[in-house]
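Student: Take a look at the structures listed below.
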Structure P
Amino acid sequence: MKIKTDLNIGKEIAFWRSVIDSVDLELLKLLAIRMDVCKQIGLIKQSRGISISDKEREEEMLLRRQKMAERLGLNKEFVVEIMNTILRQSKEIQRRVKSE
């Protein structure tokens, strides 16, 4: 009986892992869209001579994301860490636009 139970557990874990894989794919698609939007913003900033960094906007955005995280039951520090990583990459994309 133990082997059958282990097989059922294995199938259940495999199912949930496939769900995670699907969610990860959607996250990556959304990140790709976000980076495309950042590139467009970079083009606008470049054409208007606007600085890439906007500390006020970044702080405001991080505060809103922390509030969203809290409402969704997510760890705020975790979300801030992710958003800071995304912000760094967004700025890098905008810098590349300026150097093209």
Structure Q
Amino acid sequence: MNEMKKEDPEKFKRHFGKWTKCLDAAKVKTCEDLYKKVHTAIRASPDRKKRAGNSKPTRKVITKGFALVQQNSKGNKWLRHFRINLAERTRKIEARFAAARDQINS
């Protein structure tokens, strides 16, 4: 790591840029010092702290029906299929046949 820093600083920055940013944020010089600092902090208070997340995530329905499309507060969309029973399935098929018959007769 140190050899790469001396030979090619640009390559070092590409490979270890995030590490150096983390080391600067923790105010340490080497990765070994960072591990020591983290372990001493863990030994000082070993209780796991829960992160504060979104207390009320919002889901918005974009399209309703058999293939429900939902969107969360971050903008991610997903498709939610619902199972339908036999009666609903036959009703859908009959409606398709009726539409096809009307199109042929028209």
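Any read-out appearing in this document is the output of simple, stated calculations on the displayed coordinates, not a laboratory observation. Remember, it's a predicted structure, so these values are computed and weren't measured experimentally. Cβ atoms are built from the backbone, for glycine too; each structure is taken alone.
Student: On relative contact order in percent (Cα under 8 Å, 6 or more apart), which of the structures labelled P, Q is highest?
Tutor: Across P, Q, relative contact order in percent (Cα under 8 Å, 6 or more apart) peaks for P.
Student: Hey, another quick one. Taking distance in nm of label points 7 Å out along Cα→Cβ at positions 40 and 72 for each of P, Q, which is largest?
Tutor: Working: P: 2.1; Q: 3.8.
That would be structure Q.
Student: Which structure, out of P, Q, was mean projected area of the Cα convex hull in nm² derived from, given a value of 15.9?
Tutor: Q
Student: With distance in nm of label points 7 Å out along Cα→Cβ at positions 8 and 88 computed per structure, which member of P, Q shows the largest figure?
Tutor: Across P, Q, distance in nm of label points 7 Å out along Cα→Cβ at positions 8 and 88 peaks for Q.
Student: Out of P, Q, which structure matches -32000 when helix-only ellipticity at 222 nm (-39500 (n - 2.57) for each DSSP H run of 4 or more, over all residues; to 500) is calculated?
Tutor: Numbers: P: -32000; Q: -18000.
Value -32000 for helix-only ellipticity at 222 nm (-39500 (n - 2.57) for each DSSP H run of 4 or more, over all residues; to 500) corresponds to P out of P, Q.
Student: Comparing structures P, Q by distance in nm of label points 7 Å out along Cα→Cβ at positions 16 and 64, which one has the largest value?
Tutor: Structure Q comes out on top.
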